[in-house]
Structure P
Amino acid sequence: MCAKQKAVVLLSGGVDSATALALAVAEGFTAYALSFRYGQRHALEIEAACKVATHLGARKHTIQEIDLGLFGGSALTDDIAVPKDRDVKDMTEEIPVTYVPARNTIFLAFALAWAEVLEANAIFIGVNAVDYSGYPDCRPEYIIAFERLAALATRAGIQGKTISIRTPLINLTKAEILKIGVRLGVNYRLTLSCYDPTQEGRACGRCDSCRLRQEGFKEAGLSDPTIYANLVAV
């Protein structure tokens, strides 16, 4: 009997990464979830990631400590206001202040190191170029470039053992992602999408991420299980 292939899955605790983990498991990979406490303004997403990893059957869940707050430059890691109440249609016009400089490059580098040690075949990341096309590190050309880097910069790559960067959600809308996740049994009640939750753990309901989540559930014809502190119609 052949051993199952392994995959490292970047897991933030949000809708997209939870769905990416579910897809990796559904494809038959033994999943190793990797989350980061990176100096973000709240730790609630780590709690959500832990619940999701357990719920979806990750073989192991590792939480890596780094501090991107040392550099700042983002509303998620610095004393910069999180945008609120923006129209969903206006969210892709420019790179938003919630972009964390080089975050996906840093996360993928850690994932690549772990994948080499595990002799994993793939890294799953839930990047999306439809809802977040303003983020430069969510574009297909970026993922292609990183995969080339992985082949050049690792012993596995030099030995011809490809570590693919899997982005199963990159061209899907939020509604399409949610429908896939529901079909795979993802409990979205465990996830957290909010950039600026309350101290009690409630999603703000007004940031870009909350509003895109609300719009996605609405378009998918699904009920959003999130408890919002403020709910603004989208």
Structure Q
Amino acid sequence: MGRHSWSLASGEPRPAGKRRRLITPDIPFDLVHVGKCGGTSAAAELHGHGFRFEHVHLRRPGYGADRRYVVLVRDPVARFVSAFNWRRHLIAEGSLAVPEDPVGRLRHEAERSLLACFADVGSFAEGLVPNPNYDVSPMVTMMQVIGHVPQGFAWYLDGLLRRIEPGQLLGVVAMERFAADIERLFGFTPVTRRNAHAGSVAEPLSPLALANLARVLAPDYETLAELAAIARRAGRPMSVEYSPAS
């Protein structure tokens, strides 16, 4: 399906109004906000409707046997593209403050310099081809300095998924079915859209770029497959299932 592949799962929610909400405002939970998955919009909507949750962002979720979780997801390639373009947008408009500490300044300059080397996300992805002289591609290593890009689903969720019981997973909100999933889980239709920008739309990726991203993001696809299996066992299947583009 174009530059990434996702499909509606068999558990696709019925139209709004045919179900009661699955999560009520008196149930506390951790909202696991992987970057560029609609988390800012989701948090604003949930706060506005009186839900109680801990917003877990830019850190891994903690585990507790009495804790419950809602996870925000998106196709990993689409998330990668959005994160890359978002950081380019912030760099271009100069809205990223230069950190005061030496290490922060060095990282900021490294990110700015790396992003300036590529015309767009497609050219960056095409450059991820492994160098036969290295076990790990230097480009994949350098990618770690780009904000949000390396902190994907495996980074956020692998430790949690090894411990969580199915009943602790209250639900999963897919970016591709954002409004329908919010309606199904929480019983209201969201209206806000935060952190969107013109640079978030990318031209179709080349076969080489897609192949490179499928390889680099394989751990994220595997993590989402495990999350989908837990959601099915919990009786709250994901509305979208993901696989790398072939």
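Coordinate-derived values only; no laboratory data. Source: prediction; values computed, not measured.
Look at Rg/Rh (Cα atoms, Kirkwood Rh) for each of P, Q: the largest one is in Q. Out of P, Q, which one gives 35 for relative contact order in percent (Cα under 8 Å, 6 or more apart) as computed from the coordinates? The read-out was computed on structure Q.
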